[in-house]
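What follows is a set of structures to go through.
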Structure I
Amino acid sequence: MRKVILSVMTTLDGFTAGPNGELEWIDVADDELDSGIAELLAGIDGVFFGRVAYELLAQHWPAAENSNREIEAQQARLMNSLPKYVLSRSSLTTDWGPARRVGDDLPREVAQMKEQPGKDLALFAGATAISAFASHDLIDEYRLMVFPVLLDKGMPLPPLGRRNLRLVESTKFPQSGVVLLRYLPRAEEPTA
């Protein structure tokens, strides 16, 4: 069965964007980090986005295939070719394809996708979409990329509900100071 992997970039003080959605703090030059992101993209068969995240990233990734940085161009080719599932309550233009709207019955739709053969699926989304996945217990793995930035104000990581997790991997990227923390749900201890 395929997994849904939440992959989120956060500051050390727990913000996923600045007060007005600013993301300049994620623009770091780190080839090892970029290679790790490309490796994640190569290891999945689709990406879930919230509508706002989808529209924002649709402005960047198509043109990024022409980047002078080969690793960014590689990421762009991977991102542009992956199926995109956009959580939205209303119809939307899905020009950055292949893409389709999901969310009418999120638990059923995700369960059906997880049953299909193939690689895992990733959740690169905003607060509303992450909260929707968390509220239905649809996240199987948590990957947090913690950037060495303190914003003091901004858009916090949304509430994910009480989860007991176990750290299965931590990777530091010395060039940028980013740390990748990978968690899986902790198996519940049997009660006596």
Structure II
Amino acid sequence: MCYVVYLESERLILRKFTDDDWEDLYEYLSNEDVVKYEPYDTCSEDECKEIAVWRSKNEAFWAVCLKENNKLIGNIYFHQNEPKEFLTWEIGYVFNSSYYGKGYATEASKRIMQYGFQELGAHRIIANCNPKNTASWKLLERLSMRREGHFKKKASFNKTSDGKAIWHDAYQYAMLEEEWFRMI
């Protein structure tokens, strides 16, 4: 399957990462509020340099940039799950808090979903989020994704001081190909 490396929406460009994206990545991955629900802690400049290089080689990560000035304001994760024949992709997102409330995450997510359904032939697109992350599940609902489950203590990203896992719940959302095509 051939993947594109550049997508456009009304105000945004979604493109593959480059090594030079580390400064903009650092701007938001160093913010505790931004990474609060992510499976990693805040990142240093050196870590962001490594992340930018790694993401530039990973087809699942998309840099989300403003068309007007090419400023990287966030990223989309979009990856096909196994088994491949189930044609299921998973979407995730992290955005710079300076750009919250402007509809950028919704616009970028809609564009990547369009790419998934209309160009990659996805049967299903899923997303997971922590129920405490209200902004995330509200975004998924704005995308017309359906909440399919509330999984109790599904994941653990952190540990107590004595090394025990701190478990958290997760919502799972999904949209089927036919739901997408009915919506557009």
Structure III
Amino acid sequence: MSFKIVVIGTSLGGLSALKIILERLPANFLVPIAIVQHRHKESNNTLQQLLQESISLPIREVEDKDEILPGHIYLAPADYHLLLEPGHFALSTDEPVSYARPSIDVLFESAADIYAEQVIGIILTGANHDGMEGLKKIKARGGLTIVQEPGTAESYIMPEAAISAVAVDWILNLSDIASQLVKLCQ
């Protein structure tokens, strides 16, 4: 099985969780990663800068119609939904979903629609239920699902919601997620 994309959703506590995972990925990790981190709509590119300091893979905030390239990490821009289309990204200012824009569900559902069983969906720490429906759709379309062990999350609500709704493939500590991704994708 070759995977075309990894999608990650997180909220409260997400910056430190993302750093733990992304800094453990090798520089030759080729599967693109798209991330929705809930943040204030006035946010600038600080998230990208904070992550890039300790991560070897290139990170960028998505612009509409950006091509999806191997070995890159893509961040949903503040106040835009991030969607996947064949080979590139699209941005939307549609209404918030689960009180969020960007919404994890929007990214995950579009990933499932486009890439089906070639998607890995990951839910990390967060304080609402965003991502639960999207992860369910990834699983239903044959993709793989990973959820952060709720007891290790800064906010356990999002991981617990995902686990309650989806028969997830793996429930892992943050420190184990990168090595699982490498096993699945290399």
To which of I, II, III does the computed value 49, 41, 32 (Cα extents along the principal axes in Å) belong? II
Comparison of I, II, III by distance in nm of label points 7 Å out along Cα→Cβ at positions 99 and 131 - largest value held by: II
The value 23 for relative contact order in percent (Cα under 8 Å, 6 or more apart), derived from one of I, II, III, belongs to structure III
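Where a number appears in this text, it was derived from the coordinates with a stated rule and is not lab data. Quick caveat, the model's predicted, so the values are computed rather than measured. Cβ atoms are built from the backbone, for glycine too; each structure is taken alone.
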